[in-house]
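Right after this note come the structures.
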Structure I
Amino acid sequence: MKKAIVLLLPILLMTQPLFSQSTPSKDKNINPSNGTASTSKRPGADLPSAVSVVMPTPKQEKVNQLVTEILTKYHYRKLSLNDSLSSAIFDRYLKTLDFNRVYFLASDVAGFEKYRNQIDDDLKEGELEPAYAMFNVFKRHFKERNEYVAKLLEKEFDFSTDEYYNSDREKASWCGTKQELDEEWRKMIKNQALSLKLSGKSWPETAKVLGDRYKVQDKSIGQYNSEDVFQLYMNSFAEAVDPHSSYFSPSTAANFNIDMANALEGIGASLRTENDYTKVAEILAGGPAFKTKLLVKDDKIVAVGQGESEPMVDVIGWRIDEVVKLIRGPKGTTVRLQILPASEGDNALPREIKMVREKVKLQDQAAKKEVVPVTQNGKAYKLGVITLPTFYLDFEAARKKEKDFSSTTRDVRRLIEELSAEKVSGIILDLRNNGGGSLSEAIELTGLFIPTGPVVQVRDMSGSVDVGRDPDPNQVYNGPLAVMINRFSASASEIFAGAIQDYKRGLIIGEQTYGKGTVQNLIDLNRFMPDNSDKLGQLKLTTAKFYRVTGSSTQHRGVTPDIEFGSQYSAEEFGESSEPSALPWDQIASTRFNATNDVSDKLIAGLENKYQQRTKTEPELKNYLEDLKELKEARERNTVSLQETKRKKERDEAEKKRAARNKLSGSVGKPENAKATAKDKEAKQPSTPAKDVYLDETKRIVADWLATVG
C-alpha cells in the first residue's frame, strides 16, 4: 500500500460550492461513526465471523461524489469518466491492496472483474460497496497468510537447498491455488529469514523478529477503519488520473497541518509505504539526513531505535503514521535507523545508521558557496561552487516587506558578488537532489544569469498560457557557468536548468532530471460544502503544466544534460516516466527569446570528447562508473539465491570488488560505513565525507572550457 507523507503544498482558495449536495443513491443501515454494518447486504458479508467487516459511511458517499466532481471538472487533464478510466482505477486499487500478488488468488480477481467497468458509474452515484468488498476479501486473506507464517516459523528453514526466490511479482500471474500461494510465501519468508541470518541473528532471534513483524502487520490491518479504506480507494482514483493528485482523509490532513514546527523536528525526511516497507520519499534540504548523506531517496527503513542503546523496533508492515511517530522526536536526541539501501537492491543487508534529530530551519536550506581549486593540463584555476538544496522564499517575511527576508535569489546574488571578489574563473551551480520549491525564485534566479527575457511558460487547464519573465534587466554574472543536475532534480530545478540550456547560457552537466512538469494545488473540501460541520479532508489536484521557452514541456522527459554522466537510476525506475498515469510530454508554441553565444554545439562536442577519454583513463572516474553499473545491475536483479553458502559467496565477492576499487580511488562515492557485515549494528559514522567524483569531473570540464577561451 502506498501513501505519501507530504510536508508543504500551495493552497488553492475556493469559496463557492462546486456541486449541489445529494443524498446517497441507496439507503443503508450504517453506523456513521465507524462504518460498521447492521445489514445482511454488505461488502464481505460471507466472511468468517472472526474477520470484522469494514463498511462505508453516508458521509464518505457524499465526499466520493464531491471528489469525483472536482477531479472530472477541474483537473488539468479534462477527464472523461468512462470505462477506460474505470479499468485504470480498478487496476490501481487492486495493486494498492496486493502490490506483489501474494494475497489474492486468481479466483478472487476473477470475481472482482465484474467491477472493472462499473467504477465510473459508481463514482458518480457515490456507490462504494465494490471497493469495500475487495478490501474485506483482502483482509480475510491477510489473516490467513499471517497464520501460515506462524506455522512456517515453528521450524528452521533448510538453507542448504539450492533454490531461488523472485521478489518482483508485480506483473506475475495470480496464484491459482492455495498450495501455489503457500509455496510463494514459503520462499518469501525463507528469503527474509536468510537475510536476518546473514546479518548475524540466530534462528530463535530470526523467528522472533519475523513472528513479531507479522503479528504487528495483522494487528495493523485489523485496525483499518472505514476512513482508511476510503482514503486508499480515493487515492487509487486520483492516482489513476495522474501520480501527483491524491486525497487526504480528515485525520491525515489534520496530521499534515498541526504544528509544522514539531513536524520538522526529526531527521528531515518524508516517508511513504510501499509493499509493507517504509521508504524514503524525499530528503528535506537542511535536515540531518541531508547533512549526513546517510539516508537517500528510496532507502527502506526496517527498524527504529531510540538513543544510543535502546533495542531496535522492527517496523516492516507498520502503518506510516506509527513509523513517523518513532522517528520524530525532540531536537538533540538520537535516533537509530536500520535501513536497506536502495542502491543495493534485493541483496542488501540491513545497515544501521545514527542521526541526531534537529529542527529544520530555513537557514539550513540556504545556498552555500565554496572556492575550489582545479588544475588541468598544468594550469591552475579557482572555481566557485554554489550548492542550492531547494528554491526557498520566506513568504511571511516577504509579505510583511521586511528588509532582509531570506530568498534563493537574494542569497545567490550575494554569493556571486563574494565569489567575484575572490576572482573565480567560473561558477558551478549544484542542483543535484534539488526537488524544487518556489516558482518565482526559479524565474528570478535565472534572471541573474541572462540579460533579460522569458524563463518559463505555464499553461492552465483552459489552455491559457502565462509567461514568467525575468523581472530584472541586470545580468549579475556573465562568466562561464555550469549547472549540475541529477535524476532527483525536479520541478523548479528543471525550469532553471532548462532555461539556462535554452539560452545557451551555461553547460548542463550530470543526469537526466526527474521530469515533473506539473503544478498542484491543495483544496480543502469543506470549502465546497461550507454548511457541513464534519471535516471532509483535502484533495491535491494537478491544475497546470510547465513549458520551456522553446515550447517543450519539462513533463515526463525532464532536462537532458549537455554532458551526461553515468547513472545507477534509469528513467523506467525513478522519475515521472516510471508512472503509468503520468501526464505526457507535449509541446506548445515557442515564446520569443534571444539566446546567447556562450555555449555552442562545437564547444559541447569538444568537452564531451575529453570527458569520454577520462572515463577510460582516470582511475577514480572509471572505478566509480563501474560501481554505478554494478549497483544498477544488483538492483535490477530480482532473483536471489535461498542457499546460504551461495548467497554469502555472491555478497562477499561483490564487496571485495568494491573494496578493491575503493582502495585504489580513495573510497570513491561510498561512506565508510557502507559495507554490510554481521556487525552492522556496531557500524560507526563516517569520519570523513565520501569523495564527490562527479563534482571533481565537473570541475575538470569547466577547466577544459576555460582553456578554450584562454
Structure II
Amino acid sequence: MKKLVHKPTLLSIAVIFLCIISNISYSNVNDVLAPEKQHNRATKLIAHFLDKYHYKEFDINNALSSEILNAYLEALDPNRSYFYQKDINSFQIFRFKLDEAILKSELSAPFQMFRLYQARVEERVLFALELLDTKFNFKIDEELIIDRSNSSWATNTNDLNEIWRKRVKNDVLTLKLANKKPAEIKETLEKRYKGIAKRSTQVDAEDVYQIFINAFASTLEPHTNYLSPRTSENFEIRMSLSLEGIGALLRTDGEYTVVEKVIPGGPADLSDLLHGSDRIVGISQEGEKEFKDVVGWRLEEVVALIRGAKGTKVNLQILPGDEGTAAKIKEIQITRDKIKLEEQAAKSEIIEIEEDSLKYKVGIIDVPTFYIDFAAYQRGDKDYRSTTRDVDNLIADLKEQKIDALILDLRGNGGGSLTEATQLAGLFIDEGPIVQVQDSSGHIEVHRDRDPKISYYGPLVVLVDRYSASASEIVASAIQDYHRGIVVGETTFGKGTVQQLVDLNNFSTSDDEKLGQLKATIAQYFRINGSSTQHSGVIPDIDFHTLFEDEDYGERALKNALPSNTIAPVKHHYGDIDERIITQTNEMHKNRAYSDEKFNSLIEMFQLDYDVRNQKTISLLESTRKAEYQRVESTRSEYEILLKDTEENLNKLDDDEAFIDVLLDETAHIATDLVKLLKEQNSSSFVYRNY
C-alpha cells in the first residue's frame, strides 16, 4: 500500500475554504459535528487490516481518493436530489486529498461535506412541506424520473424545486391511490418529511464516520464494510434475536427500508405475504388504528418496531417489489414467532410423472440453507442436526419408495456452512476435491470430501435460481464439474468470496474506547475446474430463460464486485453426464416448454416483473397509474387462475397448496428425460429402482 508524504495544512485549508463558499461557520461545524478521538485509532486499524489481509490488492493514493469522493457523494445523495452542481464543484478541492483522511486520520473533510448535506436536507424539507398546501392536478401528463443517479446535478433552485415538486406530487398520488383522504395524506407526508429532517440533524459523529469509512470500503468491493460501535451492538442483538420476530433481513436503500431476504422457515416466509425487494413504508402494532410512516427512518428504528414477542402481530404497509416503483401500497399482517429449525431444515416430497403410459417417481429434496447445530456438535452429541445428515436420511427414505430420479432444490439458498456444502456434495460422489479457497497471500486450500460413501447413485438434477449463492454455488458447481448431474434453472447469484469479521475493540487502547467492527473479504472460492463462481455464478446446463440479457442481479449488479478469475484445476473423476446427454435433455425440455401454456405464462410473468422493475420514469397522470395497476393485477390474476385450473385441482381453488410450482414441475420432467437417456446409454454407473 503506497503511502503519500503528509502535507498537514492542505486538507484543513480546503475545509476552511469550503466553509466560506458554502456560507457555513467553520467553528460551528467543529463544535457540532466533528471527528472524535477514537476515529483516529479505528482508521489506522482499518487501513492496517485491509492492507494486510484484504483479498484485493490496492494502494491508498490519489486515484483511490477520487473514487472515495464519488462513493461518499453517492452515499449521501444517491438520487441527486439535495446537492447543487455548485456544491459538487466545491467538493473538488478534496478529490485528491481523501487518501490523507485514511492514511493520516485527517477526517475534517468528510465531516464538513456532511454538514453541507444537512443544510441542503433542511432546505428541501421546508420546500416539500410548503408544497403540501398545493392542490395538485393529476390530469396533467407528466413523469417523474425514478432513478436520478446518472442525471445531472441541479444547477439552480428552480431546477431542484421542480425535482421535488414532482417527488411530492408522486407521494401524494401514491397515497391517494391507496384510498387515503386529503387530510390523512397531508398528515402522513408532514410526518414523513419532518422525520427526514429530524433524522438528519440527529446524526452524530459515529454515524458520519461510518458512512465515510464505508464509502472507502465500497471502492474495494461490496462485501467489505465497517460497523460502528452502535451498529455492532444492534447487529449482535439482531443475531441473538434472529430466531424470534418475522424472519426478514432488512437494509436501507435511500429513504426506504427494503427487505433484503426472507429467512426460510420464518413467519414472513410461511405467510408468503412479504418478499425480497418489498419496501416497508408503514408499521403498526396489533390493535393500533394508525400506521407510523417509516420512510426516511433509520434502520434500527424500523427493526425496533417490527421486532416483538412470539404470538404478537405486526401490521406492515409495503410497496411490493414485483410491482416496481409505481407499486400500490398494500397492507399485510404477520404474527411474530420463533423461527423453528424444523422449518429451515431440508424437506422431501415425490412428484409422479406419467409419460408414454409409464409412471416415474421423482424425489425432491428442498435445501433452504446449509446449517449445522454447532453447540450440539461441540458437545459431542451423536445425533446433532446438520444439512448433510438430514439430506442423507431423506435420501434413504426416498430410496425406500423406489424413486427413479432425484432433484436437489437449491433455489433461494443463500449459503451457510462451507463444511456442510462440502459434505453434502460428497453424498453424490466418491471422495475427492469439492472446492478450492485462495487467500490474499495466494495460498490455495482444497476442501475435499473424504468419505467414500455415496448415498445416491441415480439420475440427479440440481435446481438453482438467481438467489442461490455461496455454498449453494459450491454444491451446484461440484455436481456440474464431476459430470454427476444436470444443473437447471437460472444463472446463480455469483458470490464466490469469503468474509471475516474483525472486532476492532480487541485492539482498543482503553476500556472506554469503542471502535466497532470490520468485515473484510479475505479469500475467494474456486471450482475444481479452476474457474470461479465469483461474479459469473454457476451457469445452468439447461437455462429456463426466466432472465433477460441485459438484466443485472446478484454480484454482477454490485459496484466494484471482484471479477471472475481462474487458477489451476485439480484432478477429479468424471460421471456419465456428457455433452450429448445435456444437449438431448435440453432439446427435450425446449420442445415440451414451448408448447406448455403454464410455462409460457410464467415467462410472461417474469417479463412483466422485469418491465415494472426497470421503469426509468413513473407517470403522474392518475388515469395512467390506475391503468398500470390494473394491468399488473390482471396479468397476475390470469396466471394464478391458469395454475389452479388443472384437472387435479379444479375443486381446490381456495387452497394455496393447489398452486403448481411450474419450474419444479418442468424440472421433474427433465429428471424423467435424464432417466430415459441414461438407460439408453446403458450406463453401468447408475442403478435404477434397486438400491
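So here's what we get for this one:
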read-out	value
Winner on FRET efficiency 1/(1 + (r/R0)^6) of positions 211 and 227 (r between Cβ atoms, R0 = 30 Å, to 0.05) once structures I, II are ranked, highest first	II
Structure (I, II) behind the derived value 27.0 of mean count of other Cβ atoms within 10 Å over residues 403-410	II
When FRET efficiency 1/(1 + (r/R0)^6) of positions 187 and 307 (r between Cβ atoms, R0 = 35 Å, to 0.05) is computed for each of I, II, the largest belongs to	II
Origin of the derived value 0.95 (FRET efficiency 1/(1 + (r/R0)^6) of positions 387 and 515 (r between Cβ atoms, R0 = 35 Å, to 0.05); candidates I, II)	I
Identity of the structure behind 5.5 (criterion: distance in nm of label points 7 Å out along Cα→Cβ at positions 283 and 579, calculated), options I, II	II
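Computed from the coordinates by the stated procedures, all read-outs in this text should not be read as laboratory data. These numbers were taken from a predicted model, which means no experiment stands behind them. Cβ atoms are built from the backbone, for glycine too; each structure is taken alone.
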